[in-house]
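What follows is a group of structures, each given as structure tokens.
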Structure 1
Amino acid sequence: MTIDDFRASLSAADPPAVSAALRALWHDARGDWNAAHTVAQAIDGPTGARVHAYLHRKEGDLANAGYWYRHAEQPVATDSLAAEWERLVAELLEG
């Protein structure tokens, strides 16, 4: 799946058959932060922590976001939320 395919799937009623991390970002892109957060909470490891960090940054809870960036062993993102979302999706689709 390409990032363009992923974006096109945002108009569907259900997420495509992708990883949980991508499902969380799919829900986020559709404006359902709560569904995205619920999915992200169930993902163990650094990938889940990265998505979780992004979601809390988007929510405006920077202290909690910082915790999750540290847990993911990633620097706190300082670019736009749209750029971070795009970067996460691209990286997850690659791999």
Structure 2
Amino acid sequence: MIRYEGKCLHIEGPMDIESVPALMEEGAAHVRNGAEIVDFAAVTEVDSSAVAFALALLGEALAAGRTLAFANLPPAMTNLAQLYGVADFIPIART
């Protein structure tokens, strides 16, 4: 589930192969409309599809001429991004 508040997307619940396709569609629309931060504080579990989600949203932001950053990444997601060699491409929001 995504909750949009201000310029922040709050992702809630699991981010896995089953949930990410629906999250992607909604998240991309919010990014195109001005979301600047994606907050993972309420994410309960992740798999590699969460990393793909983040990278896809970055692509949406780039295509729309916008910037995007991520907050409260779960440690498992950070580890996966490092494993795949893409951690440097996922900007962390300043809090």
When distance in nm of label points 7 Å out along Cα→Cβ at positions 14 and 86 is compared over structures 1, 2, which one is greatest? 1
Read-out distance in nm of label points 7 Å out along Cα→Cβ at positions 62 and 78, computed value 2.4, structure in 1, 2: 2
helix-only ellipticity at 222 nm (-39500 (n - 2.57) for each DSSP H run of 4 or more, over all residues; to 500) was computed and gave -20000; which structure, 1, 2, did it come from? 1
If you work out relative contact order in percent (Cα under 8 Å, 6 or more apart) for 1, 2, which one comes out largest? 2
Computed 15.9 for mean count of other Cβ atoms within 10 Å over residues 22-29 - originating structure among 1, 2: 2
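No value in this document is a laboratory result; all are computed from the given coordinates. These figures come from a predicted structure and were not determined experimentally. Cβ atoms are built from the backbone, for glycine too; each structure is taken alone.
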